[in-house]
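Each in structure tokens, the structures are laid out below.
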Structure I
Amino acid sequence: MKEFKGRTALITGAGSGLGAGFAEVGASLGMQLVLADIDEQALQSTARRLKDQARLTTFRCDVADADSMAALAAHAEAAFGPVHLLFNNAGVIGGGGFAWESPLEDWKWGLGVNTWGVIHGIHYIVPKMIGAALNDPSYEGHVVNTSSMAGFFNPPIMAVYNASKQAVTAISETLHHDLDIANLPIGCSVLAPFYVPTHIDRSEQHRPATLRRASKLTPSQAKQLAQAEAGMGSGRLSALEVAQLTFDAIGEKRFYIFPHPRMLESVERRMHAILRQESPVDPFDFRPDIYLGLKSELAYVKAAPDVHIAQ
């Protein structure tokens, strides 16, 4: 996709972080914007910043809810016609800790937003993009699905997030093949950032009441939350910088977008371990203190007899 001016971008999670960054870059390129987020206050904040730069519309949307996403697709079409650039971007951490300690509420919420949000975007919006392409020979489209470096390796005490983002990577790779086989003028990319200060670590405030945890945090869950907060604070690339890198990749028709290329060394080590049929490697083995620190703090043999296991 080379031309952006006058075309329409639909962005989920547009209230903050990467979504707000995509909106800002899109506005600077003369795009029309359909901004969606579950946080109405944050959504309107983004809209106010950009209303003098771009034609835009907002829609409060829960990407985990099929009806909400169907309504978003209809809203976008009514506002601006065909969507050209789709950012399936909304995401949450969804909970952490030892895999067996994650309550089902964490799995349902994390996969609901991170994975089903992408599925819903593909299901409800991509067919409309295809329809536009079949009716207009000049149509160009592109889909960007936000995964994570966790979608390419699996850090400890992050089973919910890892699984949700690995699924996004798999869906994106398959979508790439499917669009190519169908010979459609629609590209696809998967975005896999590492730590970026996006405040995703504060997403707990948007957890549905029906999926609230019924028990207190276990030590491993508390540790993961602390790691997430520290990691977000350590991010050196801003959300806006990642957004600009993403638009550059769209223009180059690049599928894999890795804003933090250093982390590809961890992906390479994982691939080698798979090919050699070895046990999974520590994705942070360039910082062995992280893994050793987790073993020191969270080993059950050192835990109190009443260690809590979430159900």
Structure II
Amino acid sequence: MSSQPTKARRSERLRREERSTEQRNPASRNLDAMSALEIVRLIHREDRKVAGSVARELPRIAEAVEVIVRAIRSGGRLIYVGAGTSGRLALLDAVELPPTYGIRADVVIPLIAGGKRAVIASVEGAEDSADNAVRDLRAVKLQGRDVVAGIAASGTTPYVLSALRFARRRRAATIALTANRHSPLAKLADISIAAEVGAEVVTGSTRMKAGTAQKMVLNMLSTAAMVRLGHTYENWMMDMLMTNKKLTERGLRILVEASGAKLAAAEEALRQSGHNLRVALLMLKHGVSAAAARKKLSMAPGNLRAAITGR
């Protein structure tokens, strides 16, 4: 008798997934009989649909950005939670932010079911562990001012669902990123971003269109949040870390373009500023010393445009 509820839940889950991420794509039913050119043309046609599915979610993506910005401004963090492809995409997004925008590594934290081993290999059963999600969030000391973004194409991954339930108990804001609008994950989150991309070319292989949609949304969430937090001036990265020759040259090129100064003057300002693009740009824009530029910045915390214009 005790197995009946479990069987019923499994049956319901299978029916739910059959309606969304596990559907067969009629266009690819004869996939194994196609030529290489026919396969890649088919994949390309299907991928072209992804942008439209993401476009329909833009209001909710923007709403999520503002929640993330408010959290980080108040000392909170953005915590991504995912399994498999979803977790790896979240990790990719998170690790690129510190060098690109100069933020601390603990501002955006990626949690993947199975931990570090799961980044390069499958960890059997990791996504099914609800307890591990709670353990992982406890390990990063989840607080009410944080935001937890759960990422799962199916919207049924136990690890991700458990993470959002725990986050809600801690009064943290919650965001769902899924391909199934009617999934448990979508219903659980404060904000649900559901880019419904349709059936995959290879049935159930959500690393394809669903994964592409997730990458697009993650790009929007993190980039828009960083811009709103003041890490750019116009469309230039002003807090990037110049840790190698290529990045130093990029920073110098940004400084020349943003200031309109000659290369030699930009190089000298960058040197005097201690390789701080914000300080160097103010030095060149206003013809002041590094110390004076830093004082201007301190009077307009986080707003380089205001420091430059005086408004």
Comparing mean count of other Cβ atoms within 10 Å over residues 30-37 across structures I, II, the largest value goes to I
For the read-out mean count of other Cβ atoms within 10 Å over residues 110-117, a value of 19.2 was computed from one structure; give its label from I, II.
II
Matching task: 1.9 is the computed value of distance in nm of label points 7 Å out along Cα→Cβ at positions 62 and 190. Pick the structure from I, II.
II
Thinking of I, II, which structure, once distance in nm of label points 7 Å out along Cα→Cβ at positions 166 and 294 is computed, gives back 1.3?
I
Computing FRET efficiency 1/(1 + (r/R0)^6) of positions 158 and 246 (r between Cβ atoms, R0 = 30 Å, to 0.05) for each of I, II, the value 0.10 comes from structure II
Structure with the greatest value (metric mean projected area of the Cα convex hull in nm², set I, II)
II
Which of the displayed structures (I, II) returns the greatest value of FRET efficiency 1/(1 + (r/R0)^6) of positions 46 and 254 (r between Cβ atoms, R0 = 25 Å, to 0.05) on calculation?
I
Which structure, out of I, II, was helix-only ellipticity at 222 nm (-39500 (n - 2.57) for each DSSP H run of 4 or more, over all residues; to 500) calculated from, if the result is -14500?
I
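Any read-out appearing in this document is the output of simple, stated calculations on the displayed coordinates, not a laboratory observation. Just so we're clear, the structure is a prediction, and the values are computed from it rather than from any experiment. Cβ atoms are built from the backbone, for glycine too; each structure is taken alone.
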